[in-house]
1. State the single structure among I, II, III that was used to calculate helix-only ellipticity at 222 nm (-39500 (n - 2.57) for each DSSP H run of 4 or more, over all residues; to 500), giving -13000.
2. Tell me which structure, out of I, II, III, gives 24 once relative contact order in percent (Cα under 8 Å, 6 or more apart) is calculated.
3. Identify which of structures I, II, III gives the largest calculated value of mean count of other Cβ atoms within 10 Å over residues 21-28.
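Throughout, read-outs are computed from the coordinates displayed, never taken from laboratory work. Quick caveat, the model's predicted, so the values are computed rather than measured. Cβ atoms are built from the backbone, for glycine too; each structure is taken alone.
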Structure I
Amino acid sequence: MWKEHVLQKMIDVDTARGLVEILMGALCVVPLESIKGVEMEVYELASRERLTVYDASYLYIARRDKLTLVSDDDKLLSKASRYVGTARTMDILKRF
């Protein structure tokens, strides 16, 4: 939401805050994932795809767990689409 509000000016501050509240509620039920034990695989994926280790960790977990990767980062979505299903944040939020 920060990127859409501050950088892209796509949503106003009240909408951004409302979305943060929704996200906070969702995060209460979403389990946290770790790359502990698979750091080398994540690093290799990052190197191969020229992604940050941070982005590669999301891609690795999405691929491992057969999940859709949700992001607004064009580079990440482009590379991730070769491995997993992808979606943009606003596409997901439009469902609600």
Structure II
Amino acid sequence: MRIWFAFLLRAFDALLRERHVTRAAERLEMSQSTMSTLLARLRELFGDELLMRAGGGLMPTELALLLWPRVQDAIAAMDRVIEPARFDPPPPATPSA
């Protein structure tokens, strides 16, 4: 469940950035139908429409705008955890004469 939730958060972020299902799907290199399914899951999870059709794209609800900074913070924290640790050992000590 937790891995799936992380995936949902990335989808949420892409949807809010792009305001368009197809472009959000392209951003995450997935199909439009997969992104639509993820949006449906997000709506179910949060009990809100999150993004509503407006013109040629999507308009976020108040809840989506409230959640977005928290989602971005969570994604940044996850990215910091999985970044390869930087290993910079000190130079070897030279023997004294």
Structure III
Amino acid sequence: LVIVPKRHVPLTELSTSELYHALKLVRRAEAVLRRVYNPHGLNVGLVTYPHAAFHVVPRWNGDVSFIKVFFNAKPIPETPMEYARRIRNAWEQA
């Protein structure tokens, strides 16, 4: 799940309120992913260039490494459409 602030700027250019809002959404994403997938843990990553974006990735004991997520590994065995539907429904209830 990726949280992207409305203003597409580097992290250092976000206002305090924009950063606070983004972190509140990261916290909400964590709660939603825990409820929907019941993972053993989560990775939260931050990309800062060309604009800030927070990545929230559910993890399970023995799953593929975080790097392999970007090389066609399937850490969540469902279609992207099913993933989006489940997350959207849970997000609306959070």
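1. Derived from III, not from the others.
2. II
3. Details: I: 9.9; II: 18.2; III: 15.5.
Across I, II, III, mean count of other Cβ atoms within 10 Å over residues 21-28 peaks for II.
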